[in-house]
Structure formats: C-alpha cells, structure tokens
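Multiple structures follow.
Throughout, read-outs are computed from the coordinates displayed, never taken from laboratory work. Keep in mind it's a predicted model, so treat the numbers as computed, not measured. Cβ atoms are built from the backbone, for glycine too; each structure is taken alone.
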Structure P
Amino acid sequence: MLALMKSEWERMWGRRKTKYTLLVFVFLLLFECLFLWRMTGRMSFYDPNHAVHLNSLNTAPFLLRELALYLHFVLIPMLVVDSFNAENTSGALRMVLLRPIAYTRLVMAKWLVLALLLLGLVLSMLMVGTLFAKLAMPYAETVTFLNTGTYTAAGAFVFSIRFYSIAYLVLLAVLGVGCFVSTVLPHPVLSYSAIVGFLIGSLYVSSSFIFFLSPSDTIFQLIGGVQGPAMYWIASACAIMGCVMTLWIWRNRDWTN
C-alpha cells in the first residue's frame, strides 16, 4: 500500500494542475492574512448576524471563511477529477492497471493521498493563522467565540484545533462526493461541473447541506450549540458512502477496455 501511495503521490505532483492549484492556495492564504490585517476595525463575522473584533486569540479560524470556497469548488474538484477521471480518459490509467494491482488498493491509495494532502492544507491554515494572529493582531488575554464561554490562550488554541478538525471532516465529505461523481461520469469537464453542481444543488434538497457553501458559519454555530449535530452525520455519511461507492464501482467495472 505504501508503494502505491508513493506512486500516486508522485503522479499527483507530476501534474501541472496540482502545482498551480496549490500555488493559488498559498497566495490566497497569504492574501487572506493581509485582508484581515488591513480590514477596518479588524472585524469579521461568525455569520451574517454576528460580528466579531479579531485579536491574537480568535483570528485563526477566520482564514477558512473565504478559503473554503476555493477548496470546495476549485481545488478538490480539480484534483479529484485528475486522479479518478482524467487518468482513465487519457489512457494513463491503463498503463497503471497493466501491473497486478488490486483495484480496491489502488482506489484507497488515491483516496488516502488526497486525504493526506487536504490534511496538510488544514494544518497549514491552522499554523499560519495562529502565527499570524500572534504577530499581527491586537493582543488579548482572554476571548469568547459565538455562544461560548471565556477562553484563555490555551483554550482558544484548542478551539481552533476543534474548528479545523470539523473543517477537515467537511473537506473529506467534498472529497467523497468528488470521488464518486468522477468515477461515474465519463468526461473530466462533465465531472467537474457535476461536482460543483452537486455541492450547490444539495442546498435545494435540504438546508442541512449549507456547510458545503458556508462551512465557517456552520462550524461556529455547531461548536457554540446554536445548531444540532446533524452536520457531523451528514458530512461523515458523504465521506464514507462516497468512498465505499467508488470502491464498489471500481471493483465491478472493466477499466482496461
């Protein structure tokens, strides 16, 4: 499995789209820091009804607000389509499958590599946000978040870890949806459009899917007890079912013809 993951990791980094999308992510991450630093009054929002003054303890989670849109609608769909769809349509996958490799192991290697990459992006947002807040934002000894008690510096950092842990679950949900759609549909452009369409269209099915469009607001409300734990179950189901259905399709389809 490690050899498969290493091979998949190398193929992923061999694609120009991977490098370009990650360079854009780094640019947007730094730009978001600059935007929060330059914002009048150092203000941001938990949701449309609750504003907040940013300081050295509460800034880190707010990097996700705008970056989530890029991750959900650009970076993840592009990487997933390249890995699960474009390799097949271009014929590159046939070269890989000429070796005696179990389809399930190959799919798991692809999924794990993408999941590890997303974990790295989440950790980078947490670390950059925490360091940026300490160096550039107004000093604070205690802080409160939406509908929470008072936190010291240690408590605020634990809150940020919990916040980004939930954000990572949401990213895995998007990954699960993307893997399934990219496996089912026959063309990269169609797959990309369908992933974006699913994320947006799911909101018309149920308002519970709002976390695909506005994860930051939803996570603040979830941690603060403003809304129930439904998001945990929905996001987990999307991640697990997407992976399981993708595995099932790969096992039952002849990819070499």
Structure Q
Amino acid sequence: MSFEKQQSTLDNALTLLEIISHYSSGISLAEIVKLSRMAKTTVFRILDTLKKRQYLSYDANTEKYSLDVKAFELGVKGLMNISLVGISIPFLKKLASKINETCFLAVYHDGSVIYLYKAEGELAVKTNSHIGSRMPVYCTGLGKSLLAYQPLVEINKVLSRPLVQFTDKTIIDREMIHNSLAKVCIDGYSMDDEEVEEGLSCIAVPIFIKQNKVVGAISVAGSSFRIIQKKELIINELKNISSSISIELKKKN
C-alpha cells in the first residue's frame, strides 16, 4: 500500500471515530455512511477493522456501533470528544469542589470498570484509581452500579471467574454479591466499604440513557469516616447529577 493510500485510510478511520464519538448510545451503519459521505463498502471495511481491534463495539440487537475500550484508553484528549465525558466533567468538578472529595466517572467493559475521568476536592486522598485504569466490578462502588444492570448471563459470567479478596472486607461470596446487586437496583446506588483499599470507601450511582440502559456510573470516594458521615448528601448529589447527565445525553442522541 502506498504512503498516500495509508494516509487516506488513516484519515478516514479517524473521521469515523470522531463521528461515532458523538453518539454515546450508538449509531447505525447507514447514519455513519450519510454523515461521513464515504462509500458504504469503505465505511464497513474500516468499521470492521476498528471492531476487531476493540476501538469499536457493535450491538447486533440495535445494529449500532459505539466506541469500545481501546478508544477510551487513548487518553484524556480523545475522551473530551465523547459526549458522556464532556457532559459529565463540569458536574463532577462542581461536586468535587462542593464536598471536597474525589469524584469519578467510569464505564463497564468485560467484567472491569474503566475510569474515564477524575475530579479531586481539597480533602482528596490518594487512591490506586486513575484515568484509563481498570478495576474489578464485583468489589468497587462504580462496578456494582454498572454490573447490577447487565444481563444475568453477563453477571454470571463475571462471577464465574476467580474473585480476588483485596481486603478483609472484600465480598467474594457469589450469593452475597447477587443480593447486593439486586439491592443496587432497588436503592439506586451502590457502595464499596473498604473492599478495595483499607480506610477508603466509595458511593456510586448509575447513569441511564433510557430505562434500565446504563451507559456509565459516577462516584464519590474518600476517607471511610467522611464518606459515611456525608452518605445521604453524597447519594442525593450523585442521583441529581446522574439525572442531569442523562437529560443532556438524550438531547445529543
């Protein structure tokens, strides 16, 4: 392949990624072809390659493409173009400043939480979580909010894997985890009470794009003493922000 051909293919691939990044709930092949003004065969070939490389995912039920894990891992600059991140940042910055703790935004991928954004308040404590990092879903606050709304077959697949006990408080009993996930759907929030790091707790809520369709989750993490002390305030703030993010996402899709 000539240099000019390679350059053209790369340019087309980046164009398609940019188009898809504006549709957090996915976009169809026909819509991509229309917006890109490229030949359908060219678009399909590039999308297929990006899907194989995990830059895109394809939902056979909705017949829509959306950004996948590799796209999220490219870095903050790339993430700024993604609707979910762009919309969430102002809310999380304001919340971190208001309650002086660390706020996170994350998405689900194959049994893991992928952190997309982090805002720190004045009392923020050092954690092992950073943008682009992954953590298990079964023991993190964000993970529980994300896993609770996955299909049962996906939940069972995740829980069939070895479950690591990070601290004395990490819940690895599968029946207890199933019960806690059911409680998340009832209460509308989840909690990690020192299950990953001693002395640190986290409260999280899911972000919905439509009924029971979760596109991400947001959380507040910090010293266990302070998080428990401010629990009701944190839950209310997170739920309000989640609703606001959902409304903004629906406007864009």
Structure R
Amino acid sequence: MFTIKELVQPKTIEEAYNTLISRRNNMVIGGSAFLRMGSKKIDTAVDLSNLELSYIKDQDDYIEIGAFTTFREVETSPILVNHFNGVISKAVKNIIGVQFRNIVTVGASVFSKYGFSDLITALLVLDTEIELYKAGRMTLDDFLKRPYEKDILTRVLIKKNQRLASYQDLRNSVSDYPILNVAVSRLDNQWTIAVGARPQKAVIAKKASEELSNHLDAENLAHYANIAAEELTFGTNERGTAEYRQAMCKVLVKRAMMEVLQCK
C-alpha cells in the first residue's frame, strides 16, 4: 500500500510537470493499480485526470493514444482491433480482469517500463513513438534504453502501415502475470521480434530480426527462434527459471512467426 500527503489535479500539463519536479518524492499517478502492490510514501501525487489525455484517435499517419487511456479502452477500441491484426488489443485482453483493466492506464504502464508489461512488448514490434513533456518525442525502443528521469508521458503514437503482427504469451493461468511474452511483426520483408517478461523489460531481438528479414526460410522458423533465445538474457523469479524462459522463448517466437506468415 502507498500513502499520499497531498493530491493535486493540475489544469495544464505544464503545471503538472512543475509540481512533479518540485520535490523528490512527488509522483504522477495513473490508475495506481500496480502502485498498490508496493509500499511507497508520496509527498504530492499528481493526478492527470483533468488534462483530457484519455483518447484513441485515428489520425492520417498515426494512431494516437492518450496517456490516461485505460487498458479496457485499448482492448475494445475498434481502431486498434482493426489495425495490425488487433495485436495491441489482444496483448491486454487477459490482464487480471475487466475491473483491473478499467483502472490501468497506458501512460503509467509504458513510462514505468514494467518488466511484466504485455503492452510494451506488443508496441515494440510496431512503429511506435512516445512523447514526453520535457524530453519530447522518441521511439519506444530509445525510451526504454534511457535512464530514469522525471517527466510526464503524454501520448503514444503508432505509425499506420500494413504491418502484420502476432502476440503470444505463457501464463500459469489466463489472468495471471506472464511468465514470458513475445510479439512478432512483419512489414514487407522487414521483421521485428520482441521478448518481454524475461523477467526484465521487453527488448527487440535484433540479431534474430535481422536474420529473419534478410534470409527468410519459412521451412526453418526454429532457426530464427533459436537465435532470439540465444541472444537475449533471461532471469529467474517466482514464476519461472531463466532456463525455462529461454526454452519457452523458442516456442513462442516460432508460434508468433507462424501466425504472421498466415496473416493476410
């Protein structure tokens, strides 16, 4: 559980940012679903609910998702269901339960870089950018590599194209946290493979993605899955060992590639 000394609901993003950086223990709060799992003392909690950041817009070149959009809205959005084989909606549909997904927000999940995040893994294989109030716009991959710095994520932007994608995961039960998750996408001859819940945060398997893009052999998909499993690092926690995750990585990557090849 967490404790809050003061709660503010700024009217502008500038006001929210200035409040955030005014004290070390100030924090932006979203749905606070994952925050409740730990123990934290917050001086001033910055609630973004008055900033109109809850939306999913189909723009000319991008799909734009506001930071305060909930997972349930992502799951049921016709815009997201009808793009990229619905990979984003599929990635979040089994997270805990509907009540939970009605609370969890896109911005908090992405900005926190949770290792167990299903959403981040799916977003990584699309042409995804995020926008921070201070640091500006950058690719999701670049953001995940950056050290932590106080900022406010305002929106997620996904480039609209004909990319085909698949999301796969392994769980002890349907609504449990993932033991491992995988996403694979293809745009023409360009393939991208991402693996998350390792249990570290999701990353792109660059060697496997490059090999698959340059030398696709649909009869030997296990070869690329093995490269992905070998190039990435895996860890052990209460959900599974590093060895088990590495073995399952091969299975899930191959399964995702097969699904993408079958997509039309």
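I have -9500 for helix-only ellipticity at 222 nm (-39500 (n - 2.57) for each DSSP H run of 4 or more, over all residues; to 500), calculated from one of the structures P, Q, R. Which structure is it? Derived from R, not from the others. Could you figure out which one of P, Q, R the value 13.0 for mean count of other Cβ atoms within 10 Å over residues 151-158 was computed from? Corresponding structure: Q.
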